[in-house]
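We did not get these values from a lab; they are worked out from the coordinates using the rules stated. Please read all numbers here as calculations on a predicted model, not as lab measurements. Cβ atoms are built from the backbone, for glycine too; each structure is taken alone.
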Structure 1
Amino acid sequence: MAEPIIIANEAEVFAGKVVTFSYRQDGIRREGILLRTKDGLRSYENVCRHLPVKLDLGSKYFLTLGQDAILCQSHGAIFELETGLCTRGPCEGASLKALPIEVRSGQVMLLIRDEVE
């Protein structure tokens, strides 16, 4: 496995804010999201489980008005912040792809092969 890559400063990821980042996996450019929940930081691939479109459709709006869930701007699917589980919408029961992260010395690190762009 490649060395972990810094994707954000932990202090910059606060409740209600979603940080986006690009990375390559299996030679394919992908986009991830990073957010803070009541249980800590979570990261997911920025792809809806119903159809392979970005959750925000490029708008950078990821959360419901109450900022208590992730919203797919295309289909209206609702995903839990803590688990990525779809609780309402066309992909109910499916989960967003979680990305492995850890915090080291205040830096959030992505723990996958290939590289962040």
Structure 2
Amino acid sequence: MSEPSPEVIAAFETALPEDDRVEQKKMFGSPCAFVHRQMFFGTFEASIVARVGPERVLALAEQPGMQVFTLAPDKQWDDYVQMDPTTDPAMVAELATEALAWAAALPKKVKRPKKKLRRRRQKASPTG
């Protein structure tokens, strides 16, 4: 996977809603935004993605430069719309705000406990 260009990152940062609930971190090595541990907005390679729900995604996917977010040929994320960097900045900002509201209404993700590493018992060596 290639990293997003400085232009894509700038478009992401410009559109990101100013809200105390928003937490920024990286996912797949790319800048993303989360609310209640739910990703709602981010960058992926040369595109920007927003989580607006499957019905809204289908409607938006009919517009030029937008499609259902596809991480890999067999990995479609139906809740996310993927926009190319030429999308109108006002539309990107509007979708970022919509995505924040949509994801904030989802149940808060619970942090999974870390798995304990199990050490294999070594068999006692025969002495003889």
Structure 3
Amino acid sequence: MSQRMSKVNELLKREIITCVERNFEFTDVLVTIHEVDTAPNLRSATVYVGVIGDAAAAADVVRSLNKRHGYIQTEMMKRVTLRNTPCLTFVGDDSIERGVRVMSILDDLGEIELDEPEEGSAKL
């Protein structure tokens, strides 16, 4: 990915975060925007949304954001000037939950005591 596209993705991410924080209220869940992946022609962008909460609430959050994507695009483009306004598509991202699960497994493995090899045993 070019440096220009990285900057565009970061700019869109910041503006989407600002719009969601100001204009949306989600109860019993924590919503984060992990990443924005914009097409090279700037006509579409995929927004990866992380939701900490139960799976049904996560699906509702993504559905709600997709339903109001036009409003979010309008608010975002009032502050950002690009040649094309990308059409936003919100997708659920569970990478945080997977990371927590992996860390939990690693912590459990750290608690298992391994037998130390004897001094006189042969090593292969």
Suppose you compute P(r) over Cα pairs in 10 Å bins from 0, in percent for every structure in 1, 2, 3: which one lands on 15, 48, 32, 5? 1
Using the calculated result 1.2 for distance in nm of label points 7 Å out along Cα→Cβ at positions 14 and 38, pick out the matching structure from 1, 2, 3. 3
If distance in nm of label points 7 Å out along Cα→Cβ at positions 22 and 78 is computed and equals 2.8, the structure in 1, 2, 3: 2
For the read-out Cα extents along the principal axes in Å, for residues 54-93 alone, a value of 30, 20, 16 was computed from one structure; give its label from 1, 2, 3. 2
If helix-only ellipticity at 222 nm (-39500 (n - 2.57) for each DSSP H run of 4 or more, over all residues; to 500) is computed to be -8000, which of 1, 2, 3 is the source? 2
